[in-house]
Structure P
Amino acid sequence: MLQHIIKAAVTFYVVIDPIGTVPLFLSATSGKEIHEKRRIATKAVIISACILIVFIVLGQILFDHLGIELHSFQVAGGLVLLLISLKMILDAELEGVHVDEQHKHAERDVSVFPIALPYIAGPGTIMAVIMQTDNDIYSVPEQAVITIVLLGILLITWLTLRWASHFQKWLGRTGIDVITRVMGLILAALAVQAILSGIGGHFKL
């Protein structure tokens with residue numbers, strides 16, 4: 001059980017990647033005050049926790065009932081991530097993008113999209129929680145322990161995002177723009193890898 005806990009903790013930390021989420025969070029919340037960013041971080045983590053717990057309880061049952069393979073979900077999630085990554089890379093090149101983004105962010109709740117979904121509770125995280133709480137392998141008490149481990153990683157993520165504004169002060173506008181583009185490229189690569197893995201898994205390549 002201890003080995004399973006350690007494995008789950010490492011897996012969740014890697015797929016959620018709290019540090020790597022900071023530039024994405026700062027990009028999505030550009031133009032917001034510090035207290036507003038912290039409110040968004042709190043809301044996003046709570047929403048992510050609710051989504052992931054629902055998938056722990058019902059995800060495998062729902063997928064089996066609808067006949068959806070995890071590989072298909074992986075491809076769909078990869079496509080969403082690819083669109084977001086391209087937007088991060090290309091929109092930063094447009095003049096006045098920050099003004100446009102502030103206007104867009106005022107109209108929608110960025111704590112839901114894209115921060116909770118797909119940055120924190122993305123397809124990789126959802127697949128990880130389903131696999132680490134497989135109904136056919138792990139008992140209910142074991143699944144409960146792994147859920148607590150997941151909540152611990154989300155707590156770390158929340159604390160990291162609450163301090164994101166300090167990273168912004170240290171890096172400055174130029175630094176954030178550079179990191180946003182680099183993270184966009186990395187996110188694009190991860191998205192393509194997710195798509196290829198999903199296709200390869202479906203066709204057993």
Structure Q
Amino acid sequence: MAKYNNSVVTPATPRMGNAVTRWIGQSILRLIGWEIIGQLPNEKKVIIIGAPHTSNWDFIIAMASMLSVGLKFSYMMKKEAFIFPFKGLFKAMGGIPIDRSKKNNVVDQITEWFDANDNVMLGITPEGTRSKVESFRKGYLRMAYAAKVPVFIIGLDGINKKVVLDKLWELTGDIEVDNENIKNYVHTTYRGINPENQPILEGMPSE
């Protein structure tokens with residue numbers, strides 16, 4: 001049976017929902033046999049990367065986890081999706097409207113968003129897809145550098161069915177080095193729900 005640890009949140013954690021939404025999130029995790037371990041960072045502004053992203057289940061698990069502890073995290077969406085009657089719902093659920101046209105730089109938009117908000121967490125899947133990829137996209141690091149916010153790793157442990165609130169990653173300032181080190185750490189520490197969608201690295205955990 002899944003367990004729920006109220007200590008996963010900190011004074012800095014942006015909150016949303018109520019007892020009912022927490023019960024819904026906890027019930028979903030219990031039903032599918034997943035649990036959350038660790039603690040969120042005590043940071044007012046942070047970029048959260050969730051990895052490895054190997055399955056459509058990842059989104060369901062992430063949403064259930066968010067609801068279960070009352071966490072509000074934000075995520076990027078195309079601005080075209082923010083139309084009536086969904087605009088209010090998307091914003092309430094943490095959606096950030098992003099203009100992806102060539103005239104607008106996504107990094108600049110996210111930097112402005114961080115500057116305009118005092119207590120926010122931005123969630124990103126660095127693979128950009130649930131299919132197998134050999135490298136992480138560097139956008140999350142460009143955003144972290146530009147907005148001067150830390151990067152926190154959340155690992156999806158598909159073997160043991162755990163959402164692991166892992167660690168703040170100490171950035172070196174070298175985007176290539178940081179991205180490679182983070183990718184290698186994730187893939188040698190966690191196996192996703194569909195590990196065949198991960199690159200095979202020496203030291204990967206086995207079942």
Structure R
Amino acid sequence: MKRLVILISGRGSNMEAILRTAAAEQWPAQIAAVISNKASAAGLSTAAEAGIPALAVEHRHYPDRDSFDGALAEAIDRYAPDLVVLAGFMRILTPGFVQHYHGRLLNIHPSLLPSFPGLATHRQALDAGVKFHGATVHFVTPELDHGPIVEQAVVPVLDGDTESALAARVLAHEHVIYPRAVRDFVEGRMWLDGDRVRRSAGSR
């Protein structure tokens with residue numbers, strides 16, 4: 001059985017989608033812990049109510065990114081995860097942290113990478129006038145929002161779209177593709193091989 005640790009910074013709606021799907025589909029996995037960089041993150045209460053260990057490692061208590069990432073890795077490693085899932089974790093991770101979890105660190109980003117990395121992706125998409133937007137699940141590498149792509153969902157940009165309307169439609173797709181990607185990893189149907197995502201014969 002695979003062990004997962006999920007990292008959040010706020011409400012954790014993608015975390016909720018993963019917990020809900022894992023239970024409904026009876027994944028061969030255990031959500032070993034949910035960790036946030038903010039003690040006030042609402043998702044910690046959600047995890048605790050589900051019986052999952054929920055804790056905070058607050059970045060503001062550390063003088064720099066290296067020391068915070070060291071403390072975070074120490075907290076994560078106590079749960080011996082096979083996969084670390086970033087679910088709205090709003091911190092840029094140091095290269096050493098990323099390398100420590102190479103091949104077992106997933107993120108979801110609200111754009112069709114490599115387009116629109118970073119923040120304010122929906123505003124970037126609207127400003128660029130693109131006709132399609134979406135979300136990307138990818139393995140994390142030291143270069144921000146540029147890791148090997150696992151899953152993507154495409155969302156049309158509609159006339160008169162606002163940031164909030166577009167964000168809501170993209171988020172609905174995130175809640176589908178992120179659990180699917182995590183499940184494929186858990187069941188051994190998807191993995192990272194060098195800088196490419198591989199899938200077993202017969203999988204999607």
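Each reported figure results from applying straightforward, stated rules to the coordinates on display, with no laboratory input. In this text the structure is predicted, and so the values were computed from the model without any measurement. Cβ atoms are built from the backbone, for glycine too; each structure is taken alone.
Figures for the structure shown
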| item | result |
| --- | --- |
| Read-out relative contact order in percent (Cα under 8 Å, 6 or more apart), computed value 19, structure in P, Q, R | R |
| Given 1.00 for FRET efficiency 1/(1 + (r/R0)^6) of positions 46 and 166 (r between Cβ atoms, R0 = 25 Å, to 0.05), calculated: source structure among P, Q, R | Q |
| P(r) over Cα pairs in 5 Å bins from 0, in percent, for residues 62-149 alone derived as 3, 12, 20, 23, 23, 15, 4, 1 - corresponding label from P, Q, R | Q |
